[in-house]
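Any read-out appearing in this document is the output of simple, stated calculations on the displayed coordinates, not a laboratory observation. Just so it is clear, the model here is predicted, and its values are computed rather than measured. Cβ atoms are built from the backbone, for glycine too; each structure is taken alone.
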Structure 1
Amino acid sequence: MSIKVQSRVTAGENADPWWKQISRDQWFALAAGQIGYALDAFDVLLYVFCITTIMKEWNLQPGLAGFMITVTLIASSFGGIAFGTISDRIGRKKSMIMAILLFSIFTGLSGFAQNIWQLALARAAVGIGMGGEWSASALLVAETWPREHRGKAIGIMQSGWSLGYILAALAAALILPLYGWRVMFFLGIVPALFTVWVRTKVNEPEIWLKSRNEKKVTQTSSFLEIFKGALLKKTVFSTIIASFVMFAYWGLFSWLPGFLESPVSQGGAGLSLVKAPLWTIPLMVGAFFGYILFGFIADKYGRRPTFAFYLLMSAVLVYVYGRTRDETHLMILGPFIGFFGSGYFSAFGAFISELFPTRNRGSAVGFCYNTGRMISALAPTVIGYFATFYGLGGALTITAAAFVLGAFSIYLLPETCGTDLV
């Protein structure tokens with residue numbers, strides 16, 4: 001039997017502002033998703049801000065330092081795929097708790113690493129939790145919120161990434177110069193405490209509970225069915241789109257703090273160790289609003305045109321940003337880079353969820369998004385490699401091409417705005 005998520009109100013039946021139409025349980029689900037994703041970002045991005053310090057201490061080349069991010073991204077793709085399927089079996093809330101505990105514990109353990117291989121192992125485990133947390137959060141929010149506000153909710157949830165980025169930047173500015181990179185990683189254990197709140201305040205989505213009661217979903221059937229029949233096309237194209245935009249994002253943002261901090265002679269912007277992380281804060285403020293406003297715009301005008309516009313603007317801005325060296329101009333461009341270069345991620349949680357049925361949704365969201373992440377794991381290494389020849393600023397502009405390809409690829413899939421979940 002098909003199950004449809006019915007809105008608490010339909011258009012024209014209630015004149016109340018949209019936020020008054022949302023129940024307490026729906027707000028709790030959104031809070032869990034946003035805060036969980038912020039803590040996810042904080043733990044993962046600590047390495048991004050420590051990368052040049054670790055390079056100097058361990059005498060690493062940029063390509064090898066970038067490879068460490070690649071390891072995390074590859075692991076996160078496996079984590080996202082695995083937790084997507086796990087969440088179809090045990091629930092979205094339980095999967096989120098497991099993922100948060102995983103990335104928190106191993107971020108703390110990263111601070112004890114004595115060589116790059118020990119650090120790589122710890123960061124791989126962080127990546128598994130990182131991918132799993134996003135899959136569980138996106139499913140929890142998408143299945144809990146009504147269709148006419150689903151894009152808004154996913155946008156707000158996705159904005160947690162920028163909040164986590166800002167927290168990591170502040171930690172880098174205040175702690176890294178005084179106490180070093182190990183203490184930075186020790187802070188990463190703190191998010192584990194958040195799971196206590198999730199366990200007591202958040203409920204599983206009703207649509208998942210009904211689906212679970214009506215027909216038991218096995219891991220094999222849930223996962224393999226996304227490669228059959230009409231779902232195959234959606235799976236393939238969703239994965240292609242995710243690959244393009246993930247390559248662009250991780251190629252740009254993995255090396256952006258390094259670009260700001262590196263000397264001008266090496267193709268960087270030449271900011272100091274203290275200034276570089278602070279210059280990313282206005283960039284992430286822009287990202288925060290980019291994530292949220294994407295949801296509002298996409299709910300009104302559609303997922304595809306909003307997504308394509310964000311990506312095309314990103315392509316233009318990143319090309320200009322990589323060639324800018326003036327501190328004031330970098331500060332001015334930062335919020336726009338963040339707004340357009342990050343905000344389009346708000347499409348994925350709603351868009352992929354609306355393409356697939358409940359029994360396969362976790363597997364589909366986990367596979368498409370995180371296989372794209374797996375492919376994009378090459379980006380930090382590629383950018384690090386080309387930085388050797390063209391400097392970091394020049395290498396970053398490579399991501400503009402990936403942004404353009406992603407903008408056109410979204411039209412390979414149907415528009416899903418206003419779709420009921422079944």
Structure 2
Amino acid sequence: MELELLKQSALKLQDNATALLKALIECNTTDYHEHNGQKKLIPILKDMGADVTLLYPDCQSLSAYPQFNSGHSYEDRPCVVAKFRGYGAGRSILLNAHMDTVFPASPKEWLTDPFHAIEKNGRIYGLGACDTKGGMVAMLMAIQLLKNIGVQLKGDIIFTSVVDEEAGGGNGSLACIDAGCHADAVLVAEPTGMNPASVQIGSYAMYLTIEGKSAHGNRKKDGISAFEKAMPIINRLSQLEQKWSKRNFNLLQPPVISVLSIEAGDGSITLPGQCKMLINYTYHPDGYDYHSEIMAVIRECEAQDEWLREHPVQIALHHNCGPYYTDPNSEWPHIVSETASQVLERNMPVVGLPCGSDGRLFATVGNMPTVVMGPGDIANAHQPNEFIGIDELVDAICVYAKLLCDWCGGEES
């Protein structure tokens with residue numbers, strides 16, 4: 001397939017791509033509202049000639065998987081699975097993007113309505129612009145591009161628009177795997193600046209609840225400050241993070257430990273009787289027992305404090321988004337890297353993903369070679385004024401289209 005033809009064809013789809021992206025941004029698809037975007041997507045997929053299935057995650061059947069995250073429900077929250085059938089004898093590919101978005105971060109810092117797409121200075125602004133509605137649109141436009149220029153693929157394309165990714169669940173993609181969505185390779189559209197990632201760090205979040213004893217703030221000796229009892233734990237976790245900073249694994253950054261939130265006290269002149277913290281740590285797919293080290297720190301702090309010995313820290317899981325590893329030197333990551341480098345005319349080596357994605361499920365549960373690669377910068381995700389460059393969108397369409405030809409086998413009709 002001539003590269004120049006692909007690039008010209010991608011440019012011709014720029015207006016269609018930006019229009020669809022704007023339409024999806026203007027659908028509120030925050031957690032439990034994904035159906036707003038899925039309803040808009042379904043007729044588009046059918047018009048493109050796909051066989052479309054709606055798949056509702058079933059908690060009872062998914063609970064058999066260790067990767068299942070409980071506490072979620074899925075009424076009116078379907079995943080959309082669309083199959084574009086090849087004419088045979090080619091390798092298949094599964095394209096994955098999530099329809100759900102986070103809730104708008106720091107609403108007062110948004111310059112526009114997060115649910116109203118704005119085009120300015122060559123960028124599309126709005127919630128989900130790069131995470132992952134931009135990548136989703138680029139995938140669909142890549143399929144449309146090949147149709148427009150008369151290319152038929154030998155292998156099947158399975159496109160999945162899933163729910164529940166941002167909530168730390170991943171149960172949408174897990175449901176697709178459980179329902180038999182399987183292919184010879186998987187491409188996940190998380191924003192990576194079109195750098196292919198075949199290694200992903202793990203993320204574990206948990207609540208720590210420290211009990212204290214309320215008392216008048218001016219009579220501190222009558223009570224126990226739960227917040228002050230939490231401070232040694234925070235300090236020891238910081239020391240552990242320094243120890244972990246020397247750990248390296250392949251393409252991944254060293255693990256980090258973060259305190260994401262602290263709730264203590266009510267603002268009155270009262271010692272806080274309870275302190276609730278949400279902590280998160282990342283970990284490598286190296287088999288090392290990171291969780292035991294975290295727990296050892298907590299237990300040591302308890303052992304060194306008489307109050308905590310009698311009132312142990314309460315611990316509850318928030319999420320465990322595991323890591324994954326697809327050998328960067330294996331065929332699928334190599335092809336993705338070569339294709340992206342050729343189309344973008346610069347070196348696009350395989351990298352490590354420093355955050356979670358549903359790629360872990362396709363790799364570890366589905367046992368499929370998996371690469372995460374999408375347009376946009378992950379630094380813009382989960383931030384006020386999220387955006388994606390229109391040129392990034394067009395480049396992604398071209399890369400994806402070339403990749404579909406290279407992997408699935410494409411012939412002009």
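With Cα Rg over 2.2 N^0.38 Å, for residues 181-356 alone as the yardstick, tell me which of 1, 2 scores highest.
Across 1, 2, Cα Rg over 2.2 N^0.38 Å, for residues 181-356 alone peaks for 2.
FRET efficiency 1/(1 + (r/R0)^6) of positions 141 and 365 (r between Cβ atoms, R0 = 30 Å, to 0.05) was computed and gave 1.00; which structure, 1, 2, did it come from?
The structure behind it is 1.
Rank structures 1, 2 by mean count of other Cβ atoms within 10 Å over residues 93-100 and report only the one at the top, that is, the highest.
2
With mean count of other Cβ atoms within 10 Å over residues 285-292 coming out at 13.0, pick the structure among 1, 2 it was computed from.
2
Which one of 1, 2 has helix-only ellipticity at 222 nm (-39500 (n - 2.57) for each DSSP H run of 4 or more, over all residues; to 500), as calculated from the coordinates, equal to -25500?
Going through each structure in turn, the value belongs to 1.
If you work out Rg/Rh (Cα atoms, Kirkwood Rh) for 1, 2, which one comes out largest?
With respect to Rg/Rh (Cα atoms, Kirkwood Rh), the highest-scoring structure among 1, 2 is 2.
For FRET efficiency 1/(1 + (r/R0)^6) of positions 77 and 213 (r between Cβ atoms, R0 = 30 Å, to 0.05), which of the structures 1, 2 scores highest? Don't skip to the end; give the middle numbers.
Values: 1: 0.45; 2: 0.10.
That would be structure 1.
Determine which structure produced the value 26.6 for mean count of other Cβ atoms within 10 Å over residues 149-156, calculated from the coordinates; the candidates are 1, 2.
1
As an exercise: FRET efficiency 1/(1 + (r/R0)^6) of positions 165 and 253 (r between Cβ atoms, R0 = 25 Å, to 0.05), calculated from one structure in 1, 2, equals 1.00. Which structure is it?
It must be structure 1, since only it matches.
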